[in-house]
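Just so it is clear, none of the values below were taken in a lab; they were calculated from the coordinates. Quick caveat, the model's predicted, so the values are computed rather than measured. Cβ atoms are built from the backbone, for glycine too; each structure is taken alone.
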Structure P
Amino acid sequence: MHAETDAAVEIVRTAARLDWTWTVPELADFCRAMGWHVSERRPKGATLATGLDISRPEALVYLNDGDIREISVWVSDIAEADDESAGSILVDGFVEIEARLVEDFGPPSRTSYDREPKSGWDFPRAVVFLASTPKALRINIVSRETQALKDVPEHAPRFWEF
């Protein structure tokens, strides 16, 4: 099991440089910049083939009303249920990738070490997170609009009525 440190840094670098409008056609620009391609399209999302040297070389794209809301990219192998060494490998991978991102972009503007440790950087057109799940590391690229809804839960849409 391993993490793709250089690829993770390049993903963040590319996401920070793009002049995002968060429309679906822009997905082709991101894929072209990364050397990836769309392997599957769905009404509410897409799957991107990343070609990274990991067990699940893909990214998931989440759409809402024809706009891109978030892109989630696996940047490490996904641990098997019985892989006892995965925890330390994920911690080491997270620390290494975060250190490289700090070198390039400065300290993270957002951190959380709760259930899912993550560090985030705010860019003019995107918010990018390095996150550790219990089984893998990923990079999440989020539109500023989507992140604003997550940052202020009282402004998020309500799914119930009283």
Structure Q
Amino acid sequence: MALDTADVKPYAEELHELYIDAMYSAMTYFEAAKSAELWGKVLVFIPALCSSLAGLLIALGQPSRWGALGAVSGAVAATAAFLGSDRKAPSFKDSARQFTVLRHRAKMEEKLACSHSTIGELDAVVRTLRSEYESIVNKTEPTPNRIFKRVQKRINSGVTAYDPKS
């Protein structure tokens, strides 16, 4: 027997809130991954380029003081490559994917909330999903606030809205 809509309402609201939380988190972590990948590449490429340019200038007869720039730039590029300047990107992508899966599960459970046999069964589903969300949050590395603000603007502009007519 299906549950009454009035009994299900607080659970459906919690599932919707979980959907929204997971959506913001997923998009924030995807955006953070893109940013980390870019900065990881820039921190290696620009110093390596400067080092190469300094070496070329010296080879073409320019003053030897360009060698200092080449040495420092080479050391920066080597250090960034060794330390894995883009190491955060895979971690951020993994978190984003976990939040995305949870987001879709929350949306599905919200739509199917009335189909559960008992309130206890629905309550267990909601608590399990919320617990999974908290578990992901506890394992993930925080993202910069500027990334969240960028994502918030995108979501508020309607980027996540589905238009079945298009």
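Once FRET efficiency 1/(1 + (r/R0)^6) of positions 87 and 151 (r between Cβ atoms, R0 = 35 Å, to 0.05) is evaluated on every structure in P, Q, the highest one turns out to be Q. With Rg/Rh (Cα atoms, Kirkwood Rh) coming out at 0.97, pick the structure among P, Q it was computed from. Structure P accounts for this read-out. In terms of relative contact order in percent (Cα under 8 Å, 6 or more apart), the structure with the greatest value among P, Q is Q. To which of P, Q does the computed value -28000 (helix-only ellipticity at 222 nm (-39500 (n - 2.57) for each DSSP H run of 4 or more, over all residues; to 500)) belong? The read-out was computed on structure Q.
Out of P, Q, which one gives 18.4 for mean count of other Cβ atoms within 10 Å over residues 55-62 as computed from the coordinates? Among P, Q, the structure yielding 18.4 for mean count of other Cβ atoms within 10 Å over residues 55-62 is P. When mean count of other Cβ atoms within 10 Å over residues 95-102 is computed for each of P, Q, the one that comes out at 19.9 is Q.
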